[in-house]
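Trainee: Listed next: structures, encoded as structure tokens.
Every number here is computed from the coordinates shown, using simple stated rules; none is lab data. Just so we're clear, the structure is a prediction, and the values are computed from it rather than from any experiment. Cβ atoms are built from the backbone, for glycine too; each structure is taken alone.
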Structure I
Amino acid sequence: MRQSFTDVTKNNANIGLRAGEREDFMTEKIREYNAPNGSMIIGIDNGYGNMKSARRCFPTAVIKYDSEPVLSRDYIEYEGSYYVIGEGHKGFVADKQSDDDNYVLTLVAIVKELKARGMNQRINSARIHLAVGLPLKWVQSQRNSFKEYLLRNKSVDVRYKNRLYQLEITGCTVMPQCYSAVAENLKCFKGITLLADIGNGTMNLMYLNNGRPMESKSWTEKLGVFQCFQKIHNEVQNNTGDNLMDDVVENILRSGEIDLPDTHAKYVRVAIESYVEDIFQKMRDHEYNENLMKVYFMGGGAGIVERYGKYNPDTTTFDHDIRANAKGYEYYCYMILKSQNRR
């Protein structure tokens, strides 16, 4: 199989691990960027399934409590309330600023990233420039409102792991998903390549021509891993009458292992194979031809396509680094701010 220029990241893909375990499974060296005003650029990928920063990943789920949790250890304190991370399940919403959850989760991602960068004193102060993204075809319509949503407070105090993080949010740059993940390495793409970024809620598609993005040939489709999740539930329930627990389905999609009786496992496979075929059909609807071009899969759904898809290995690349967009936001934001500072 043709190797990707980011193939080294596969050692850090964390496939099969729970989100909490990913935090301590880090070996790669990640570059850090500062804005011209000295603020730290922190990339946050506000995913529908997982929140990602350059070094951290955790479920996009949070529950608010009025008093300090007794059992959970992973929570923040913000404005007198406690928010337990990874508890509950947040449904898909196209408008990420429709409630306070994404704002709180962004604060969580910031403090987790700062802690990972070594800011672990009892009191920590940081000036932050947020680098975030939206699906390809939603950036133009939602950029300004999402930026305002994240800049609602210039100064924020957050307590995490018995540490106080005093944050000054100095700015926010909103960029396109998918493209940002490869922006630093565009010169490595030769000929026509279809980027396919499969997240939990959406699939972003964009063509590159010798590394140059073809903006008129980019799409956002509601065909993320959540659709596969629903297919599995429906297929098993319709044919067996049994309802699989959400955690069981999530473990299957994450690890690829189907630890179920054969009577149930076969319907899981049928559902996943049907979902993967839907992905390829949507790509074909947008002019994809495996004999004439390459395809570069990334995002949380890349592993599902690799395990269950029918594809040409000579023209297909899989990048399993689910933090690729968050890292790409930092680089892309740095280049944008650097260019603006020269004017």
Structure II
Amino acid sequence: MTDDIGVTPAGLRKWSPSALRAGRAIGVLSSIALTLMGLLLLTFLLARFLPADPVYAIIGDNADRDTYERVYRELGLDQPVYQQFFTYALKVVTGDLGMSHITGMPVVRDLLEVVPATLELAIVAIILGSAAGIPLGVLAGTNQNKPIDHVVRIIGLIGYSTPAFWAGMGILIIFYAQLGWIGGAGRQDPYFFGEVPTVTRLVTVDALLAGRVDIFLDALRYLVAPALILAYNALAYISRMTRSFMLEQMNQEYVVTAKAKGLSRGKVIWAHAFVNIRVQLVTIVALTFGAMLEGAVLVETVFAWPGLGQYLTRGLMFRDMNVVLGSVLVIGIFFIILNMLADFAYRQLDPRTR
């Protein structure tokens, strides 16, 4: 007996586990390659058809016509669009994202400096936001319309409503200018620049690897304020979604059955209801973390944090298309990595998805 495509079940069983794993790996890599190529094509076309002229961004608005035409040809803008994209894609494959006319350095080198700064900020923020947001959401979802539910919802509403720029300025005025409890602009005191070897480019981690507790504590003074602002925003979203998931689970029949069997309230909540929302929470946390990588522009601007968001914003303001394309490509790669990690977590948390 055969199926619709003429392959017998016995034939399917002939595939070895290693061959199946190789097939899945090829499928995943093909999907990643197509996604990146589509992202690269979309951003390239948007950059080419924007009203901003990349030539004037390099030579200035007062340059003569001969200079303009020479730079125009050097950039390859006289070629058909498809040929421009093909040339650019080949460079990207070899790791060449072009030069930034803002910094005068290769975009790849700039990204190696700014991406770790944003990662350090986002990692701390997502840990704090998840550690507080998930328990608060569970607490609210299991006490619907009770005082604690209203308190958690108000906390989330404030997190949504408070502008990051306003909150950052307020924190700097009170805790930096007035009390001196936190650091000001940047990632660390200039006094400590170059004091520890650069290993991970994460200041706190490099300080610990070098055994410099004083530099680690100094970096924390600069990190705590922007990280808390991002964490509060993450807390607001994660707690709201967790509450929604828990409300849905608490109305399911299996929860009613567990209560009828005499199980304790804590066991019903954490051993039954919460277990069934873990996969959904993985998606929420991954998306929140990805949003931090591209959405921390205001926070990085207020605290002069030299991260990816600020770098991308400067590229847009000064019409530096190499910076824009490179930054968007990096953000896309991070989203792909987060999706892969989320898929892996799904398989570990829910055997049915394996």
Structure III
Amino acid sequence: MINDNIKKLEAGNDSVNLQAETINLGIGYEDVKKIALDIFKDNFIKLSEEASIIAKERVEEITEEFLVELYKNKPESIDSMRNPDMQLAIYTVQKEYARTGDKNLSDMLVDILVDRATKKERDLKQIVLDESLSIVPKLTSEQIEALTIIFIVKYARRLGISNLALFNQIIDEVIKPFTGNLTKNRSCYQHLEYCGCGAISSFSIDIEEIFKSSYRSIFSKGFSKEEILNFPKGNIKENQNLVFFESCWDKSKIRFIWDNTEEMENILKQTKWYTEEEIQKFKEIYTKNSLTNEEIKKYLLSIGDYMNILFDIWNNSEMKHMTLTSVGIAIAQANFRRKTGKTIDLSIWIK
């Protein structure tokens, strides 16, 4: 229920009035909606009658979208509406959408705001999500797509890809949707840096090198069974090494099951079958067996025209020089989820 005994607050310029409401866990949808709309009504500047009508319509629209998504996906977070921090986050979203009416912006803000509602304790993730709500309206769709591509290529690695067909499918799902609106303009990346989404450095890395490191098993040349007989045997039977191999794109050979050397080292240590020296030998064999960067690039370009666009933009812009901040990662992750329907746990990067 709502406590009707509301105290009116007076505030100076550029400040925000937050009304303290009494909310029970069993609060109804319409009550929550009234609180959210009252937040905007009590704080937004007075507009002309026509502008006021447009702003009200937009605020009601985005508030409805937020509450529908919250009730559908995070109903246990409804009571977050009692918190001043959450009310301020809601007001930020309402204010920005009232100004622009940008539907893409609306979707992004709602997505981040729903995620924000789950954070009851003040921690780094909550701070990052709050900051993201104020930064997203300052970015163009080109800049958000650029953030997302950098995030996918440099930061997000899909484990357990067992063959090239699955690899191609994943690449098609997670990269293709974001390549249609990329730009080489330096100002795009300078603005991302200005907004605190990333930093442009002198260091750069090629896409093919990133993919070789992240998906080394996929881009392995493979081994013959005769070659495997000469691998370190440890304290196991001679043919036991075969449990670490699977079929290769070259049907006459087999390849390691691991995605990268870190995974290889961890699993081999867990078996307690090999000495540290033998594990290092395995890593050396694994690393030297990869396709060359040029071979990997040729294969990636063959996947689809959108990969040609990606390589062109990456190699001829500041994209390859850019690292993302926590805010940049949060915005990219929200855009990725919005356009693909796939969720990546933000806690992997923001503890």
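Trainee: From I, II, III, which structure was Cα extents along the principal axes in Å, for residues 69-196 alone = 68, 42, 29 calculated on?
Mentor: The correct label is II.
Trainee: Assuming 24.1 is mean count of other Cβ atoms within 10 Å over residues 173-180 as calculated from a single structure, say which of I, II, III it is.
Mentor: I
Trainee: I have 27.5 for mean projected area of the Cα convex hull in nm², calculated from one of the structures I, II, III. Which structure is it?
Mentor: Structure of origin is II.
Trainee: Hey, another quick one. One of I, II, III was used to calculate FRET efficiency 1/(1 + (r/R0)^6) of positions 149 and 301 (r between Cβ atoms, R0 = 25 Å, to 0.05), giving 0.95; which?
Mentor: The read-out comes from structure III.
Trainee: Can you tell which of I, II, III yields -10000 when helix-only ellipticity at 222 nm (-39500 (n - 2.57) for each DSSP H run of 4 or more, over all residues; to 500) is derived from it?
Mentor: Of the structures listed, the value fits I.
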